[in-house]
Structure I
């Protein structure tokens, strides 16, 4: 089932305008715009989301002596929800492969974003360099 858009076109345009004009938008500006355009959520859903994020932060903080996460999330095909699995106690190869694949996709996505930022840094550094004439060549 497709969810209804919660952010109006006018709010989206205003946000895009600020980003286009300033090259960025602060979280306070974003909040003000969304508040002005009456973007609101269901109070119960917001509380549930808050509790789930708090629980996820708690479970993500469980680490082994080398700092690696002990408990990771996995999609449960039976319920359609998320389950948290202690890796050292998991004997289900499909679950472990699913977690590994999700992590690999996340890594690839982050590397792509990192590459985009690195490319922009290279361009900015190039623009900041004064033009130099190579010795011995005109």
Structure II
């Protein structure tokens, strides 16, 4: 499986399944983030799917936005080049399409209230993310 990175021909890599999950309780302003990174310096990931959700009722009136981001845990500090998609239904959605995660970077999933909305009613909501794809561990 590939995204944008192609390893040199002399590398020997072992491919295994990637499946990591994390959850966060949204703070008083309705914000929260979870972070994923490789297990060690000889590993890279090709992430194919990120599934997000919350523990909100199906009829919730205010639903957080959700953004996938590289190397940031704060939506206000994210550069557009590090954004991997945004959804207006951060309580139940899936991001697809492969992307690379190298051993010196990290990937975050950020939840926050919709623009112009007071996020205080989102305080205490539990948000979760599941990252799937392939881990490549370099052996030589």
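Each value in this text was obtained by applying a stated rule to the coordinates, not by laboratory testing. All values reported here derive from a predicted model rather than from experimental measurement. Cβ atoms are built from the backbone, for glycine too; each structure is taken alone.
If helix-only ellipticity at 222 nm (-39500 (n - 2.57) for each DSSP H run of 4 or more, over all residues; to 500) comes out at 0 when worked out from the coordinates, which of I, II was used?
On the way: I: -19500; II: 0.
Of the options listed, only II reproduces it.
Once FRET efficiency 1/(1 + (r/R0)^6) of positions 51 and 67 (r between Cβ atoms, R0 = 30 Å, to 0.05) is calculated for every structure in I, II, which label goes with the largest value? Could you put the intermediate results ahead of the total?
On the way: I: 0.70; II: 1.00.
Between I, II, the highest calculated value is found for II.
From I, II, which structure was mean count of other Cβ atoms within 10 Å over residues 83-90 = 12.6 calculated on?
Numbers: I: 12.6; II: 16.2.
Corresponding structure: I.
-0.88, -0.97, -1.20, -1.22 is what came out when log10 I(q)/I(0) by the Debye sum over Cα atoms at q = 0.12, 0.13, 0.17, 0.18 Å⁻¹ was calculated for one structure; which of I, II is it?
I
Consider the structures I, II: one of them gives 2.4 for distance in nm of label points 7 Å out along Cα→Cβ at positions 75 and 115 as calculated from the coordinates. Say which.
Going label by label, the one that fits is I.
For FRET efficiency 1/(1 + (r/R0)^6) of positions 11 and 27 (r between Cβ atoms, R0 = 41 Å, to 0.05), which of the structures I, II scores highest?
Biggest value here belongs to I.
When relative contact order in percent (Cα under 8 Å, 6 or more apart) is computed for each of I, II, which one produces 47?
Value 47 for relative contact order in percent (Cα under 8 Å, 6 or more apart) corresponds to II out of I, II.
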